[in-house]
Structure P
Amino acid sequence: MQTTAILLTTIIFMACGQKADYANTFAGCQQLVVVISPDNESTTATLYRFAKTENAWQAAGHPHPVMHGRNGLAWGRGLHKKKSGLQKKEGDGKSPAGIFTFGPAFGYAPADSASFKLPYVQATDVLECVDDSTSAFYNQFTGSLSVKKDWHSSEFMHRPDDLYKWGIFVSHNVPAKAGNGSCIFFHIWNGPGATTSGCTSMPEEDLLVLMHWLNPVQRPLLVQMTTGEYRRFQKKYELPSIPIQ
């Protein structure tokens, strides 16, 4: 592990366009991960994968169930314009809704044995994700013993329950704004019906398929929101259609 904090605003995951121009945002992306909930209070959702081929979206693999935060969804900070309604806050138990890029993959395995296209961070015993909004390292991984600790709370990434055995950092609230939520991941679930603190969880086998599929060269995006909100984007920007939920 390097002796510097790992800043999650990585250049290779820059937005495909600007926040104010959704057409350019979607036009530059060839992989789309869509996570759809029936409503903002729902803790259950469905994940779909799509790849763009010859300017048309095609389904990739099969849809599968995922779990959200214990209190459903609230609008996060991503590539989308700020929306009216409930906004994601630190500790609210809600998963972020919106449009996001992906940060690095992570897992317990050593980096030299991981075969993902995403950049990879090994979740060692000392790797933490800082969730203290007063810290200079808020919403960042740090695995350094030389960093001067200025935080009072964090997520230790090598957990005994193996929920972080594999995962992906979701670039919500990057660069970080204090109090707007931190350390949002895709990770292994604790079983059907088991909610999270704000992440999106899923079966290990489905997560690994997604991790191997995602390719930063194809500028993947995550669209995570309710069915109604997604349909507004889908019609206007010719995104892939999904079944009625």
Structure Q
Amino acid sequence: MNNFFDGEGEENCLVCNEKSCAAAVLSDNQLNTLNNNSRETDIRKGETILKAGALTSHIVYLKTGFVKEHVEGPGQKSKILQIIKKQSYLGLPSLFGARINHYSYTALQDLKVCFIDINVFLEFIKDRGSFAFEVLSYVSRESLNKDFHLINQGHKRMYGRFADVLLYLSEEIFGTTAFDLLLTRQELAELAGMSRENTARALSHFREEGILNINGKNIEILKMDLLKRISKNG
């Protein structure tokens, strides 16, 4: 096994306060193995962490910050599938497949990640049932959430789609009704499955109706009940 973790001053996996639920069930010996076969790296906003189509050599653990998971569709149109927050793994959908990344992952802000040797990660899955359970539980939750959002988008009109995105950001990503939007207007459109023009139109409409207060990058949801009704009615 290669030793990827050779930087002095880096945080040791044994004492890391940002462990995933999966890593938390590993023994001290396994955490030492993880420590010796991973590397913490700083990633700048806008940098691609994993690229679709590239060979999968590492699993990436998102230690801090937010990342967008996206794909390129016909005509090089980008679609954001979801926003991923800290203490999550990137690249798991490709772990048991053809060893090629199916999705791209790009940093929405400056953040820290840990690159983990994929062979070591697979060894933990084979040897530690509780680790495998946590990993599979995570993959299942993410898959169901993505399917739910994509199905909803296909059955809703413009305002319903946009209401869904605002609820998703408020309830699932930031956990608050007021948050700084890390996405550009184009990225917001890609997440909603809408054109940039319709996204701008929906933003203006929701602000005029008093549903939202927008101040630069900050968005505050003022009428959550109304937003949920718009989402439900589609």
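Quick rundown of the values:
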| quantity | calculated |
| --- | --- |
| Which entry (P, Q) yields the derived value -11500 for helix-only ellipticity at 222 nm (-39500 (n - 2.57) for each DSSP H run of 4 or more, over all residues; to 500) | Q |
| Comparison of P, Q - label where FRET efficiency 1/(1 + (r/R0)^6) of positions 52 and 124 (r between Cβ atoms, R0 = 25 Å, to 0.05) is highest | Q |
| Winner on mean count of other Cβ atoms within 10 Å over residues 28-35 once structures P, Q are ranked, highest first | P |
| Answer label among P, Q for the case where Rg/Rh (Cα atoms, Kirkwood Rh), calculated from the coordinates, equals 0.94 | P |
| Per relative contact order in percent (Cα under 8 Å, 6 or more apart), the highest-valued of structures P, Q | P |
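Every number here is computed from the coordinates shown, using simple stated rules; none is lab data. Please read these numbers as outputs of a predicted model, since none were measured by experiment. Cβ atoms are built from the backbone, for glycine too; each structure is taken alone.
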